[in-house]
Every structure is written in structure tokens, then in C-alpha cells.
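Each reported figure results from applying straightforward, stated rules to the coordinates on display, with no laboratory input. The structure presented is a predicted model; accordingly, all values stated were derived computationally and were not measured. Cβ atoms are built from the backbone, for glycine too; each structure is taken alone.
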Structure I
Amino acid sequence: MTEPREQVKQPRDWRIRRDEIITRPDEVAAAVLSGRAYDPGDLAVFAAPDYDTLADPMLLSGMEPAVVRIRQAIDGTQRVVVYGDYDIDGISAVALLLDGLKQFGADVQSYIPDRFEEGYGLNNEAIQTLKDAGTDLVITVDCGISSVEQVALAAKIGLDLIVTDHHTVPDEPPVGAVVLINPKLPRSKYPFRELAGVGVAFALIRALQQAMPTQMPPGQEKWLLDLVALGTICDQVPLVGENWLMARYGIEVLRKTRRPGLRALMAAAGTQPDLLDEGAIGFRLGPRLNAAGRIEHANLALRLLTTTSPIEARRVAEQLNLLNQDRQRQTQTIYDEALARAREQDQPVVVLADPSWSHGIVGIVASRVSETLHKPTILFQVEGEGESAVLRGSARSVGDFDIIAAITVGREYLQRFGGHQFAAGMTLQASKLDDFHQVLNRQYEQASNTDRPPLEIDAQLAAELLSDVEAVQALDALRPFGKTHPQPLFMSRLRLAFARPVGDKQQHIRLGFEAPDSGSVSSKQRPISAIYFGGTEAMADFAPGDDLEVVYNLEINHWQDRHEPQLVITSSPHYVS
């Protein structure tokens, strides 16, 4: 006779926003919104968003003189260079301005610095090189707001600059540029402050469109929204307000994009255009584009976004696929090393450096470590040796902790830095790392959110809803999901029917559930399908017949010709109390 198993009742680490159990498909989306403090009428706004609610781009401080200067460049056939960052936000913003400015008749080229040779943002050598090559006007995207020295140099040598950026504005922003455009500037009257770099670039195009409507008729600019969605979703800015609206429309444009490069990238990533969503953009398309700048040079990704040749598009997409595989291998190696060292370090803020870690990869790893340990994390690559060694790295925050504000407090130890509340980059001498680390520890300990907050559950769903396609489709009105507008989390009380490890290392687990009152788990009724990525160990203590409280995202699993609801479990279940 089998001994009964002890069922350990662990305390819940979540909070359900609504008490009642949702039983109807048409109540699901409304329940999510009401739990997030939206008004009842907001569901209709989500379901039928109005593109024309985008604010007037002329409300951005500096937009009017920027439009005047660009029109002068176009009328005088002056040479314009778009200068961008090497991440996906910067690359998509460069591609957007190249496309848009050419439609207005500009003589425009691009410049993206080499991550490994030049580093982030404007640099003196590039400024001088562009001037010597006959450039009349440089427009930055996704960078420049912290480049005080470089902007001053441009003014000194007579190179006009329009700085468009979205990162946190320093206490003393650069002077000498023709204009600064940033929704976070104190004098900006633009009502939405959280635009991505590509969103600011799109606002510039919209402003030019108002001034030059014959070159770009109203509505034509919407074909640029595929790039806006790409950069906005992948940069993980808050996906609310105008960011959500542009991403929503941008996904529709992406599904029928005219760009051969994006069509080839979807094919290389195994993504069907008609099924494209924010998950495919963030986890399939974005990493492949980012791999160019992390491993080699971002110009490869830019070439993909701007080519008009389907043959070249397929070739470049395959190159990016290979680079992404290399990036994945490096990421896993650094993550394993960094996680072990972070646990041994046991500090409030994780700060680690290693000469073997590529600073093209450390940002991704910092994000994973911060999610695993729920601690702000900064990882550096060490360049050089001894007292002259320099550290270049990336920071990722957790919760509401403002990482760029904390870094700013320790700016006396830094050579360069920039970023926003959730992510930043910086350079410093290795000899100053310990002092800088202590500043960050103090800032985090003084913050009010150092404890891990409870997991917020949007609603509790009845078991019978979980096999209903309509319940999942009801959530489509709220898409796309992202930072500050996360994919809804649900909880249901379910009976485990089976659990089977899957994956090349058996690290994932495929599950089937039934309603707790369904009787025997051998019932002929088809079990509710679920997957728990990385959950084999977490499910080891549970067995068929156990009644569990399960937390999950609700999705449609597209497999061959079948389209069925599926639970994607996000944390270890609890026994029903």
C-alpha cells in the first residue's frame, strides 16, 4: 500500500485583484481592466483605438526649429546624416528617418557607431569625421541627450546637430545643438513622456509631414509604424498611452509590411506574418536584429531593414540567424557564471565584472540575473589591465527602482553614463568600482521597494473557461502587452491529470488539468492543456489527483492546423487550502 504523501502548504506569494470567479468569456477582458483601475468604458477604447488621438508633434520642445532646419537642408540639397544607437530602438529609428526623409527629398545617409570600437552615443572622432566628409546636418536618434562634450565640439567646428532622444535628461543637458527634442525635457509640452527613441523619430516625421504635406500625404506615414512597433516593443518602454497605440497599429502594418527584410526575418524566425504579435517581435525578431550590434556591427541589421532586394534580404536574415545562435551560446555561458557569482556576492545590488564577458552581451544577462534574483544588476566587461583597466557595462533595474537616478548619484566615479529608469549603460575605471558599488547599495537600501512585492493576479477564472477559445480571444482587445501593461495573469483551482517532462534536457513540463469537481482524473474529457517552461523541478512534488492553485497566462497554442487554448504557467502552483 502506498504511503500518503505529505502536502506542504506554502504561503501564497500573490494577490488576486478581484474576489469573484469569472465564468463567462465576455467578462474576461473587462475583469482585467477593472482590476487595473480602468473605467468600464475603456474596453471599447482598447477594442477600437483611434490613431488620430496621437498628440500634435509640434508640442515637443524644439520641434519647430528642427523642422525649419531640415527644410533648409532639403531645399539646399545639403548632406544630412542620421546618427543612431546600435540597439534595436536606435536601428529602427535610423531606418525610419532614412525612409521618411528620403520621401521628403533629403540627401540622407546613416551612421551607427561600432559598439566595440566607439561605444555608445556620439563620440568626438565620429563628429570630426562626419564634418570632414562634408556633412551639413546630423540628426541623432535614441542618443545624444548626455553628450555634452560632443555637442559642444560639433558647435565649435560648425556642424549643425538636431538631437532627438528619449533617455533621462541630465541636470546639465548639452548646449550648442541646433535643437534638443526629448519628451522628458522640462519645457516640453508633449503630453506623453515615455516615447521610445523610434517614437520620437516618428514624431519628427509627422511634424515634417504637417509642413510638407505634398511630399507625404496624410496617412502615408502609417507605413512607418512597422518600425515604430519594432523599436518600441523591443526597447521595453512602458507600453501604455501612445506607445501602446502605435505598437497596436504597427503590428498590423508589420503583418503586411512592404519591407523585404522584415518579411525575410519573419521567415528565418519561423513566424507567420498573420500570427505576428508582441511576443514574436520581442523574442524572435528583436533578438536577431540586436545580435548584429552585439556580435559584429549594427549596420548589418540596418541593411536588412532598408534593403529593397528580396535576395539580399534572405541572405542577411540568415546571417542574423547565425549571429543570434552565437549570441545565445555566449548569453548562457555568462549567465551561468554571473548567477553563481551574484549568489556568492550576496549584495543588495549585483555588480560584477569579468574580462571574458562581452559588453555586447552583458545587458541581456543583467536582465536575466535581475529577474532571477529580483535585484538591480550591473555587469561589466573589463578592458585592459591593472590601474588603467576600464569597465564598460549595462544595468537593469527591478520593480520601481530608478536605476538611472541611483547611477547619477554616483556619477563622480563614472566616465560616461546614460539611460532611463529601468536600464542604463556606463563606463568607469576599474579602480573605482567598489566605491561606485557602495553608492548603489545605499541608494537601493534607502528605496521603499527593496522587498519582493507580491505577484499581482488579474482575476480568477473558472475551470470551464480554460478550454474556451472565446475566452482567450477576448484578451486580443487588450494587446499588445508589455512593460506596465503586462500580459494578464490568472489563477484557477485545478486538478492535475498528468505531467510529462519535455525539451532537449527535460527542463520543461507539459501538463494536463481538469476541474477539481470532475471526478476521476481518468475521465474521458480532454484535459486542459498547459506548459511550464523550466518547471520540471518545481512540479516534482505534485502528482496526478492533486488539487492545485495554478497561476498562468492564457494563450492560443498554434500547432500545425490546431489552434487550442493553453495555460502558460508562470510560477510554482500551491495546494488548494
Structure II
Amino acid sequence: MNDEPKLRVVARDQSPRDEGGLESRSAGAGGTERPGRGSRRAFLGSVSGAAAVAATMGGIVLEPLLGAKSSAAQALPTALDISGLTGAARANAALAIRVELAGAERLVPIPQHPTNGDEARYPDKANSYSKCLLHDAYGEVDLNSYASLRQALTTGDPADFENIILGGTRLLNGPQGGFAFDTEGTDAYQFGAPLVPAAPALASDLNATELVELYWAALLRDVPFTEYATNPVAAQAAAELDGLPRYQGPKAGGQVTPAVLFRGGFPGEALGPYISQFFLQPTNMGAQAISQLQTSYAPGIDYGADFATWLDIQNGVDTGLRNQPDPQLRCMHSGRDLAAWTHVDVLYQAYFTAFLLLQTLGAPLNPGNPYFRSKTQNGFGTFGAPDFAATLAEVATRALKAVWFQKWQIHMRARPEANGGLLHLIKTGQGNRTQGKLSNVVLDSQAAQAVFNKNGTWLLPLAFPEGSPAHPAYPTGHGTVGGACITVLKFFFNGAFVIPDPVVPTDDGTAVIPYTGADAGELTVDGELNKLGHNVSFGHGIHAGIHWRTDTDSSLLLGEAVALAVLRDRARTYNEKFTAQLTKFDGTTATISNQQRP
């Protein structure tokens, strides 16, 4: 009897959504193309050799994961049991699974990619990413330099990228990354709206509101989070943001208060200290102790607040300035600490440390883990600690491909520091030097006035001498990697587990002390992971002055979708039968399974 498994692809229809947006870019030919029943036949007809033999049995059912209020990913067992196969049968089974998953991924609809329309709206590219290109004396990008970048992004030809006209010695950060393919999960081009909507337009009240928030964060960069409740600047920031209708941060009792400044809005984030327990509690990596103390930057030193230095930063010229380390090791306790961490971290570092802490705390596994109640086995290379650790790194690199495509090939959103330059031109009577327009929300803001009173310019003070990284703002790499890694941790661990003995940093950040707030018994794994994602991404954004709030919020959701797609594909490859659930950022449930549902 021939025991070589064969494969067929079965996918449930996914209805196209109304994507909206001012302008839409199509990721390659097809735009909103959606393969129908004929596509399956064409796909199977193109499979040759052993793959053609394989493509007749088995099946996988996909349900929408992207932008859905609830979702399920289920890999169904093939008609023939493939356990225990050897030799050619095993090799053909491996081929069958790969073909099956590739065919199923191809049936994921190709989404719309709406943009805010600013690239076409402003001929001088006033709100398009242009950092490290050549700029004039007022900070306006040289159009030939910009065209050389746009040419490379349009053709994807590596030779064209070598012909980009730069303004200094700083190099662009990985603009070809979004062209990369992946062999697991959904292709980067198939993540789009509504998951990643158009970025706020330059002249919008929302963009201005986000800029106001960034100016307040710069003024509060060295204030310990534990002192926000009594700090007068924090009170002023909360009051102004509370009065802005487009502010998208969380509120307490219907108001923006110092207690919720610069927090995220996912479930559990309003509870406990501002800093996640995953950034505070000590842990171990094997025999190596990890205290979670870190080297931060000396307080009171910001960059890019004078126009000459700001212009060098936009051109990619080395200013010669460097961050000054704080000689005192501290735990996370201020915006500057978070900025310093993200300046030099390995992108999934915080989530790997979170995994170590979950191990140290003895956090229970996700109840859907197939070894959760086993009396004879434990997981190791599958559903065990090595699998957990390696998967974090794996989804991180896949998340970067997805977000780099969005950054470079779709949105090209300018960094906050560039908008700060526009604000400075307008407020100093040089608004005729730019076609860009800003809302009165920021032009008349208390935050911008307070920064001017302090520095003598309207420029946004930055935590790093070089300002932002050399790639577009929207969405964020830190956030997308964070969303992916957090989703993996939720898949492997029980998110409802309450973290024991929570702590809070002392006001000077030199130690942690027990947290005794009324909600101390409510800090769950899921809530503190959600908080960690915003801590990290806002550390590399709002607190550093280099990303917008919407950059982070969209990127965390994008990373979550990337991880769910990878986990969905991976479910088909495990020998163990399982059904695991996790709580998504929006509070709904995702199910990952390789078992037939009744």
C-alpha cells in the first residue's frame, strides 16, 4: 500500500473589506485582486513532479486573522495519518505540507494600502520622509535627491539604491527590506488596511495633536513616572491633551490625567505602575543573573533644538555629538531611560527577557499546550522552552519585513523632527519657504510655547544626537516586533496568570520596592505584556521624540497579525494535536489549532 500522503487545499472565502483612505497604493499587480475558485485550479495545475502527486488530499482551513474582532486559525489533519512516516513518504509529506500552506497563504486577499495623500499634495514633499537626503538651507528636500530615492523604491533594482543622492555620510536604513519574501506566514504585501490605515495627514488636527503630545513628552523626559501625579508640567500636559478632541491616548474617568499620560490603551495597561513588571523584576538567563538595572543617559541633555544642528541631522551629517551615559545604573523610571534602552537594544530583547522572567516566576503554560496535563512527557524542541525562545527571534525577523514594506513602499511618513522644523519655519515668519501646512492645534499649543520658552526655538528636542533612525516613521519597527513577540508569549503562556509580588521603581530609579496599590493583585501576564509593548515602542517614539503615537498603535496590531499568521502555518507542522487560545490586543480571542473542530 502506498502510504505517501497527498494534499488538497481548502480555504474559506474571505470577503473583501471597504478599505477607505485618501489614496491607495497597490502592492504589485492586482491591487484588490482576490483569487477565486479558478485560482485554486490554476495553482494546482502549476504544481509539478512530486508536488502534483501530493496536491490531492489533506486540507487547511483559514479564517480571517487580519482586522477581525475574533479569529481562528486551524490546520486540519490530512485524510491519511502522516505520523511516523519515514524515507520518501516522509519527504513527500514535508513537500505536501509546504505546498498546502503556500497555496492557502496565496488565498489571503490582497488588501488596499491607503496613504494620506501628502506625497502628491505637497510638490515640495513637505511631509514625505527625506532624512539623509540633500536639503536646502531651510530644510526643504532637494527634489532630484528625493526622485533618486523614489526611483529605487519604484523599481526595486539594487543598482538604483546605489544611485540615491544623499546629503551627508549617514546611510539609509534597509530600504530593500520590504522587498524580501518569507517562507512562513503571510507575505508582507498582504498586510494592509484596515490593519494599517493611512497615516494622519500633515495638516490634520490628529497629526497636530500627536505633535503636541511629543512636545510635552520632551519637557517631561527626565521626570520620574512615579512623580507625574504631583508634577506641575505633567498636570499642564494632561490638561491640554484633555482639551484636544483628536487625542487618542487613554483616559481615566473620561479625562486625561497625569496617571495615564503616555500610556497605551490595550487591556490591562491602565493598571499598576507605568513601567511593566517585565522591565522591573529580576530574572536569570541560566546561571546568569539579570538585575534589570541599565545604563541610561545623563539627564537634561537633549539634541537638535538649534536650527543648524537640526539641519545637519536632516541631511545625515554627523553632528559630532554623542549621548552621555549616566554613571549610576538605574531601573526604568523615566522617559529618558526608556529612550536609552531602545537606542541600542536588540529589537526582541525586552520580550526575550520577559520570557526569562516568566520562566523564573514559574508562570503556567497556555492551557492549550499539548503537554499541559501530560503525565509522561514535557515539551522541549516543540512546545517547550527552546521552542518558545527561538520562535521569538523568528517572528521578529518576519515582522521587520512586513513593517519595512509599509514604511518604505507605502507610507513614507516624515519623522516628528521634520514636522518640528516646519513648525519652526511657520512660527518664525518663514512659512513661505515650505508648502507644508500645520493645524492651529499645534501652532497655538501650550506645549510648543513651553519648548520655545526653554530653548529659544520651536524645534522638537530629541533624545539622540542623530535624531530619528534613517527610515520612515510609520509604522514602527520596535512596535511591530513587539506585537509579534507578545503574541508568541501569549500563545505559549497563560495570559490570565497574575504576576506575584509586583514592584515599582523608587523615584530615583536606583532600586525597586513593593508595589502596594489597590490594583496590585490585578497585574496579569497579558496586561503587563501589553504594557511592555507600549513601554518599548513609546520609549523609541514619544519619549525619544522620534515616532508618533499612531506609529506605535498600528505597528503593534501589525506585529500581532504577522505572528498569528506564522503560528497558523506552524500549527500544521506540529505532531502534537492541540488547540490554544490567546487574547488579542483588542480583547478578543484568537484560536490556533491543528485539530478538526466539531
Practice task
Name the one structure among I, II that relative contact order in percent (Cα under 8 Å, 6 or more apart) of 21 was derived from.
Solution key: II
Exercise for the section: Using FRET efficiency 1/(1 + (r/R0)^6) of positions 385 and 561 (r between Cβ atoms, R0 = 41 Å, to 0.05) as the calculated read-out, with 0.95 as its value, let me know the right label among I, II. Expected result: II
Practice task
Name the one structure among I, II that FRET efficiency 1/(1 + (r/R0)^6) of positions 209 and 353 (r between Cβ atoms, R0 = 30 Å, to 0.05) of 0.35 was derived from.
Solution key: II
